[in-house]
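Values quoted throughout were computed directly from the atomic coordinates according to the rules given, and no laboratory measurement underlies them. It should be emphasised that the depicted structure is a prediction, and the values quoted were computed from it without experimental measurement. Cβ atoms are built from the backbone, for glycine too; each structure is taken alone.
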Structure P
Amino acid sequence: MHLTSLAVTDFRNITGTTIEPDPAGTTVITGLNGAGKTSLLEAIAYLATLQSFRGSPREAMVRRGAERAILRAQTDVDGRTVAIEAEVSASGRGRTMVNRQVAHRRSDLVQALRTTVFSPEDIVTVRGGPAERRAFLDRVLAVVDAKAARAAEDVEKVLRQRTALLRSAGRRLDGEGERTLDVWDDRLDLAGTALVEAREALVLQLTPLAAAHYGRLAGTPVAVTLGYRRSWDGRLLNALAGGRARDLERGMTLVGPHRDELEVTLGALPSRTHASQGEQRSLALALQLAAHQLATERLGSAPVLLLDDVFSELDPLRARALLAGLPPGQTLLTTALSAPPEVTASRVYAMEAGGRTVPVDGGSAA
């Protein structure tokens with residue numbers, strides 16, 4: 001699977017541009033800070049996940065003054081051309097289509113485009129709160145496990161409905177409200193248990209890979225462990241029933257997959273509080289490398305790799321270690337400076353004012 005073309009209109013600060021990345025090599029996108037390089041990679045990732053890897057709401061992705069952004073891409077999936085088109089609305093719901101068929105769920109896109117994103121903001125996976133680490137796991141599952149991805153979407157929907165009911169009840173449910181809450185609890189038990197079991201299995205698979213990659217990045221072996229901690233004991237349905245009074249009091253669901261934690265330790269100490277910034281950055285990279293390796297092994301080919309200005313944050317040793325840990329495949333790399341000498345650019349685009357991309361002759365990333 002690879003991206004063959006991308007057209008972007010009114011997305012972020014990009015008025016309109018098109019690119020045709022190299023199918024199997026590295027495409028480098030250069031330009032000054034603020035030119036729109038990150039936005040271009042964000043558009044690609046959005047077509048794969050219907051989410052911003054920067055955590056932005058959809059209205060923030062529409063260029064100021066425009067009503068909607070339009071993203072169009074063609075991918076090659078085992079020799080078959082797949083067309084993806086997304087409309088991102090500034091004021092309402094957008095629409096995404098795959099081969100002119102509406103994609104109702106994020107999981108509908110997994111067979112059309114898969115991506116792995118590396119960016120300087122990845123450090124929040126280690127430094128941030130539990131929600132950042134849960135989101136990391138779910139992003140990986142969206143690529144490698146379609147069933148788990150659907151469970152994650154179901155959990156999101158059920159939690160929205162359950163929360164709305166709890167808040168509207170005013171701390172007191174009538175008979176109809178009790179029955180409706182029972183229905184949401186049953187659905188959350190089913191989808192939530194499936195999601196958490198998939199997360200736990202994923203953590204077991206990622207742990208040795210992350211430890212190996214961290215050792216390469218750090219230049220020395222260090223114990224890295226990942227542990228998944230549920231927010232409840234026993235069956236989720238029973239935990240929801242036992243906590244119903246508290247949920248009504250607070251107007252929110254206090255146990256479930258949205259309250260779990262991925263614990264990451266480095267040298268037997270919590271990495272969030274005891275690791276240095278350099279160690280946290282290396283650990284965040286190791287987690288992403290582990291996820292990319294697992295996806296490549298599980299799927300038989302590497303997802304499209306998006307490297308957003310990551311080398312500006314790395315010393316030469318870690319930059320070389322990062323590149324050495326990547327499997328062959330299509331890569332799009334943005335940089336405001338010269339890329340590391342180990343990067344061989346198959347195609348180069350310069351990004352100018354207004355987000356317009358211009359091909360650069362010579363294939364040099366300098």
Structure Q
Amino acid sequence: MTTRYGASRADVDALLADWGEPRYRADQVWDALWRQQIALEDDTALPRALRDRLVDALPLALDPVTELTAHDGMTSKWLWACTRDRAQIETVLMRYPERATVCVSSQAGCAMGCTFCATGQAGFERHLDAGEIVEQVLRAAQASPQRVSNVVFMGMGEPLVNYDNTWAAVERIHDDLGLSARRITVSTVGVAPAMRRLAAERLPVTLAVSLHAATDAEREQLVPLNRRYPIAEVLDAAAEFAGAKGRRVTFEYACIEGVNDSPAQAEVLGRLLGAFPGVGGAHVNLIPLNPTDGFGGHAPAGPSLEAFAARLRGHGVTATVRRNRGTDIAAACGQLRSRELMPQEPPPSARMAP
């Protein structure tokens with residue numbers, strides 16, 4: 001059975017035609033799903049009997065397990081159970097005054113095994129299909145007073161290992177939802193062949209590479225995939241993408257106190273990325289570590305992060321320090337799923353969403 005956001009326009013047209021409905025009904029249904037971004041159950045432009053029939057024929061792919069909203073009311077996180085097999089995935093909505101960003105999962109679990117990541121610690125279950133990925137965006141959009149302006153593939157899983165479904169979801173988000181490709185970010189831990197494949201695609205999405213270290217010896221301790229695709233190969237693939245798309249590549253760097261945050265390591269990283277080719281060179285996004293139960297590291301203090309960023313800028317590298325959001329609701333990748341698998345009380349500063 002086709003799920004609601006896995007269905008194409010041709011699927012919707014055929015379904016309504018089989019039921020003997022006039023053509024304009026298919027237009028109404030499609031408009032509700034992708035332009036108005038409302039639930040079919042709430043589409044009062046459709047007769048009640050038709051709505052009920054559509055809900056049965058086009059079921060949702062995700063059931064909510066838990067929804068938490070941060071104490072500031074601006075970050076929400078969902079833990080979903082996929083209806084076909086109850087695999088659990090996560091979605092995060094980050095709201096700003098005039099817009100919102102949705103962070104989606106591309107897999108249930110992850111096989112990359114990054115040591116500081118809660119998802120990597122839990123292991124891999126399966127790929128998500130395109131409908132399951134896209135539904136995360138639409139369900140979050142329905143819950144957001146602000147317009148969803150950005151989608152980031154930075155939730156559970158490695159998007160470029162689930163390449164075909166990830167790209168199909170990107171095309172749906174761009175073509176059907178109408179979001180600019182430049183506002184869709186695909187994050188990877190460094191699957192170099194898939195990065196080169198991405199460079200040849202028709203849409204100029206944004207690429208974010210999870211680097212986390214400047215030497216192979218250090219990176220292998222954090223990102224096991226580095227043994228297969230070392231830093232030089234990852235940077236070469238990133239440069240190919242930057243040249244093909246005319247886009248600046250972002251390098252994500254999870255800062256861990258005493259592990260990868262020293263002045264000397266900042267200098268090595270600055271020299272490594274200072275000569276990165278392409279429009280605008282390299283951009284490094286410094287991310288204070290979100291602690292997980294399976295990894296004992298901590299984020300450096302704020303002044304240390306700013307000093308690290310300043311050293312990168314001294315090499316001509318654009319560097320920003322991300323402000324972590326939703327730490328009181330386990331908003332980092334895989335944390336809420338891990339908590340559900342090992343139940344405990346939610347943090348006192350979080351509240352259940354209504």
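Can you tell which of P, Q yields 24.9 when mean count of other Cβ atoms within 10 Å over residues 127-134 is derived from it? Here the read-out was taken from Q.
State the single structure among P, Q that was used to calculate Rg and Dmax of the Cα atoms in Å, for residues 47-246 alone, giving 17.6, 63. Going through each structure in turn, the value belongs to Q. A value of 0.45 was computed for FRET efficiency 1/(1 + (r/R0)^6) of positions 63 and 183 (r between Cβ atoms, R0 = 41 Å, to 0.05); which of P, Q is the source structure? Corresponding structure: P. Assuming 2.3 is distance in nm of label points 7 Å out along Cα→Cβ at positions 239 and 271 as calculated from a single structure, say which of P, Q it is. Here the read-out was taken from P. From P, Q, which structure was helix-only ellipticity at 222 nm (-39500 (n - 2.57) for each DSSP H run of 4 or more, over all residues; to 500) = -13500 calculated on? Going through each structure in turn, the value belongs to P. P, Q: which one has distance in nm of label points 7 Å out along Cα→Cβ at positions 15 and 111, as calculated, at 3.2? That value comes from structure Q.
So relative contact order in percent (Cα under 8 Å, 6 or more apart), computed for just one structure, reads 15; which one of P, Q is that? Checking each candidate, the match is Q.
In terms of FRET efficiency 1/(1 + (r/R0)^6) of positions 167 and 223 (r between Cβ atoms, R0 = 25 Å, to 0.05), the structure with the greatest value among P, Q is Q.
With FRET efficiency 1/(1 + (r/R0)^6) of positions 231 and 319 (r between Cβ atoms, R0 = 35 Å, to 0.05) coming out at 1.00, pick the structure among P, Q it was computed from. Traced to structure Q.
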